[in-house]
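What follows is a set of structures for review.
Rule-based calculations on the coordinates, nothing more; no lab input. Model, not experiment: these values are computed from the prediction. Cβ atoms are built from the backbone, for glycine too; each structure is taken alone.
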Structure P
Amino acid sequence: MADPTSPTVAADPRGRSGPAAHPGDTAFFGHPRGLSTLFFTEMWERFSYYGMRALLLLYMTAPLAAGGLGFDTAQGGAIYGLYTSMVYMTTLPGGWIADRLIGQRRAVLYGGILIASGHFSMAVPSLTTFYLGLFLIVIGTGLLKGNVSVIVGQLYAPKDARRDAGFSIFYMGINLGAFLAPLVCGYLGQRVSWHIGFAAAGVGMVIGLIQYVLGSRNLGDAGMYPAPAESPEAGALLKRRATLIGGLVAALVVIFGIGGYTGALPISATQVADAAGVFLLLLVVIFFGWLFLSSGWTPEERKRLYVIGVLFVAAALFWSVFEQAGSTLNLFADRDTNNVVLGYDYPSSWFQSMNSMFIFALAPVFAWLWVRLAASGNEPSSPAKFAIGLVFVGLGFAILVIASQLASQGVKVSPMWLTMTYLLHTIGELSLSPVGLSAMTKLAPVRIAGLVMGVWFLATSVGNYIGGRVSGLYESLALPTLFGAVAAFAIVAGIILALFVRPMRKLMGEVN
């Protein structure tokens, strides 16, 4: 399952490594016992996230008579894009709060509580509780998602050779949760009640929290404490500023929430999403403007910064296409696919499990392939892998052009069309996602390594936002046109990037 916030390299995203919880501990498949606690914490968090995501747009666009909200796809897509974008964006302030104020351990706990509260809020059939639930999940995921990965890194001593393997095991927990979630929550949501499906996602997070608390004794001091302030006065000032900013954010949410609900402030969800898009654009422009225009970089560093900019654009484009799994692909599965296998009629949301299923099957193959190519000196560079990822994610949509043409004639198409799409998308993900975070760490100047790590989160956020807005065109454009445009967009971008691989490798220097 696409999870770009999860480190695929043995590194703390904010540049610190804590002490091993229990040096020499090999109780969990040769790894520290605490890894099992974090494995299941992440598994159940991803269960809750992907379980709810599998239902989100279907619920919003379902008729009122069917228990849905009755939104059109333009409004539903705007909300979906805003939600998935903010989930990844808030990992940045969530990491800062953990680093400076409360430590990663408390951040994970508080985040999980907020996530569970959000899902249970969505289990209440009310538009107010629906929006409240989305807000709580966004804030909670921001606190939990990046910080649980940081604790994993702190279970190991700095030179512990088990680190990479530990993160690989941890990543399997992500995919296990993402695989099971649509099967359970999707079935309950589509066949029993939307709100029971949302509640099931909340129950999953509660199970994760219970085992996290019970297993916390296995984590030692990993993630327990924030970084010490320079002085008591500096620490007090930091807390006052954080409290002030948090209070302002909470006040704005309450004001706009009450104003939008009562009609005192004529603000629609689409307008909020539009404003978020402008904010993301300004954030990207300001960040890269500062990055490229700042003085003090060495010639070598400046060359690599240009590569980071290109890879950022490529990653954002990739995620804008890939993350339509929960939007346009979900709608196509629900409305235009014959969801029957061997006489069994299954929920359309079950397609959301296919990516994780293919990850389990193909990840070892790709690991073997890259090692073999590296041994022969033919391993593709990071930009080349990005280009491959873009082409394959585009090919996945190209297949659906034919399927959507058949569906436009009133025929529900075979599930094999979407199966092939998810297979190609998974190949694209395995070509791009595992190398993205690693490339950022290798290319970034050491003194801004933590900041550049945020570029990966920002690219994911931008991509999710764009993908959600594209799904809003589902009813206003003919599907062959929409799918064809998305496919051409990604494939052409991949070809253009491939043409620049050689000059980019020169800019990268010794980094592959």
Structure Q
Amino acid sequence: MNKTKTVEIKHMSKRFGPTVALNDVSFEAYRGEILGLIGENGSGKSTSTSIFAGMQAADEGEMFFLGEAWAPKSMTDALKQGVGMIVQESGTVAGITVAENIFLGETKEFMRGPFVDRKRMFAEAQKALDQIGAGHIRAEMVTAALDFQDRKLSEIAKVMAQNPTVLVVDETTTALSQMGRDIIYGIMNRMKEEDKTVIFISHDLDEIMEKCDRLTVLRDGQIIRTFTKEEFDADQIRTSMIGRELSGSFYRNDFDSVAGEEVVLEADDLCLGNQLDHLSLKLHAGEILGIGGLSHCGMHTLGKVLFAAEMPEAGTFTVHGKTIRNEAEAMRESMGYVAKDRDVESLCVDASIKDNISVAGLDKFAVKNFLILPSKEKKYVDAQVEALRIKCRDADQYVSALSGGNKQKVAFSKWTGRDSEILILDCPTRGVDIGVKQAMYQLMDQMRKEGKSILLISEEMAELIGMSDRLLVMKDGKVQKELLRSPALSEADVITYMI
């Protein structure tokens, strides 16, 4: 390849305590290409690119940007010089406007005397939003009023407003609906056409094979292989990622439901703003009930309401025949909830793995529900770390230091650890690699066979079709259609009722 190198990383190494995150990693990216990075959680994808984007420093190695030595002082410094990164998790400040987030640290550009010209700042921010196709977001809105997807789109507008030469997209598409993904894909394609560079990190193998020109596989902090477009082969890439061939089924391979007649959760005529419009449903023992729809259909709000994290304006919902008024009552009825926005709603990222897991299981190991014996707590937490194979130094490690997939395992283990009978899972495999994804699906299937119940909310068609006994398609806060599990059920069948 004779194209100009924009990114060059040589012999990069990085350790977090005894954990080796990167071990002598070298790769490059060129003008006019989309380079894919893929690998299991903790393989080093995000670590290597975050170092190049100025988020943290390497322990060893060299970096070059457009042939010149590269050592950005921060992500802001890197972005000013032409390297932007869109991260997987939320990177906005909730209590300020969208415009203030887009120009965070740059408000001096809008000073008029001692004051900020907010009108001009709002206009420039709106222009940035419009240019990426997110004009439905108003620059003057307080960011806290936005849902997860729109907060993410405002982050994308912030990066693209600086017109970067290199853009790192780190698992961002897993957090977005199809509309949001199309915005990202459009940006990536435009950058390629403009002879710029995109480094695209994704666990979605079909997505990354379709969008990328080359694909580099990392495993355990090392480069395993780089595939050219002509060499793309799904089985070979998977084997390179995990070091072995995947065995067993990915999704369920049965079409016989074990669900019984017993209704464990029932919602009747739920209403909440424009998110839930007289919605009713029943979840049975031993059933995986899928909920699908476009991002703003109300399905994510439904998950919160059914765990009593938000209360409806009208209607009722019961668990085992009992009305649930708050999250504590939901937990007493053996419910658990994994939110889509795990860093904000499911985890305390500035606390340890131990604290995050044990807080939901106090009634399982605390003596008389208040006396915590460290030995019992350690045994309880260590069992969950081992069961879900959470990759960490030890259970005292802060969740903020984990990869996205390992964070998701911690969120999941809070509820599997206490043996929850009913799980509400909102996008449970978002940011999880293919090996762990398969293990999670197998765990969900095993729970179903044990008579437990799962409400599976997802934006992934294949996941919904592959795992659900029944699938409710939502649109505008209502159930549009109920579809039963069948080998003939296709994505086209589901999408018909979404739009």
Structure R
Amino acid sequence: MIFSSPRFLLFLAVMLLLLAPRWRLQVKLHVLLVGSCFFYAAWDYRYLALLLFVSVANYVCGARIADASDERGRKLWLWASVAVSLGTLAYFKYTGFFLDTLRPALALAGVPVPELDILLPAGVSFYTFKTMSYTIDVYRRELEACRSITDYATFVTFFPELIAGPIVRASIFLPQMGRVIGPTAERLRIGASIFLLGLTKKLLIADPMASVADPIFASPETYATPTIWMGVLAYTLQIYCDFSGYSDMAIGVAKMIGYDLPENFRMPYLARDVAEFWRRWHITLSTWLRDYLYIPLGGNRHGPARTYLNLMATMLLGGLWHGSSWNFVLWGALHGIGLAVHRWLRDRNGGYPLLPHVVAVPTTFVFVMLCWVPFRAPDFRTTAIMLERMFVPGAEGVLWIPTLLLRGVLLIAAGHALGSLLEAAAERGWREGLAARLLRPFGGTLRHDAIAGWYVDLDPGRVGGAFVLVLCVLLIFFYAPTGTSPFIYFRF
């Protein structure tokens, strides 16, 4: 069920109605667990058993780690948990990839390699990372083991973020399990506003940008240099609005139910360098990789050379996490090189910014945009063609100037301008000033959540707030493409 589809909206309405009565918390948690399982089964019921198996296995491992009397036993159960989670991810996501990679060499040796058609379970990259973070935190004694199988299974299967994140850690979600859940007027108002923001990003920007990027990436040899650049720019806008739109909708749905999910995007295209980009982009993945991979590898504690190596290893594995393709590995390598070069230059500059803000932001944006080429291209050949035609002026081909791209650029620019103003107001604690004056006529206020960060709370009871909400709905109704398209990160 796609968040932007009527089918999901019906499912959400039923879930909220079932959670509305004043039942005991455990009854509501069972309702939520069953509803989440139904949501997952709607994607492919055959893999529901796999999801539940991973949940139960890691629940048992977490309890055994906490109860083990010696370090050897604790490590044994930790590795059992990692083996279940990583083994599941590796088999379903990477078996075919590695077999295809080894097939030519094995064929020369006379070793036959079978053709496997392994269907990727929905959300497997996300829920395996969630379960691993739980047992690792329990092992580190940073989190108490969960003693309720219902609570733990609800954490793993929670439907708003099950398929494409944010990657919610147990240390964030499990402490909320004692809350009285169910929709209230305030929860519905705040959650619906955040959900509508994500829906607007998806339907008004991401999907139209896909209609520009898809044909250009499908046959780049057909198009002239300016059109190739516009196709890459369109995908740059598409992937941000598609993925951040999903995250917004997930956060909004969770708030309607009564839970807080962590912020996942913070206007990444305003980043002044690659390191800041990763502090703003897919925040729950970048912090996961930092805490469970980069720091355990040694981080920056063993000298510059080891630091650069750790950055490269982290980003290579981060690229591979996104998909079983060498193109994703190349994308990760480019970002790893970018992070290493940025750190080297920053250290040589005494830790001061390398470029003025007005130069640093567009420079970082162009670098990130170029890195999206191998991320989106289906293979190395397409990547090479696109990059060649981008940097060979006058390459022959069709010159197509899509008008939809201008709309996307204007919407993103306006959103980032307003967002940067509100971000500055939130960080400095302004209650008066330009940001407050802009929000006041619309019944809007800046709200802060320790988990979800800053967001705008619009009051639909005020004329201005109702106008904004109705305007968004009308824009979606009149300008969104017909039909619903899957979110990009569903395939990861």
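Given that helix-only ellipticity at 222 nm (-39500 (n - 2.57) for each DSSP H run of 4 or more, over all residues; to 500), derived from a single structure, equals -24000, which label among P, Q, R identifies that structure?
Label of the source structure: P.
Using distance in nm of label points 7 Å out along Cα→Cβ at positions 139 and 419, single out the structure from P, Q, R with the greatest value.
Q
With Kirkwood radius over Cα pairs in Å, for residues 195-306 alone derived from the coordinates and found to be 18.5, which of P, Q, R does the value describe?
Q
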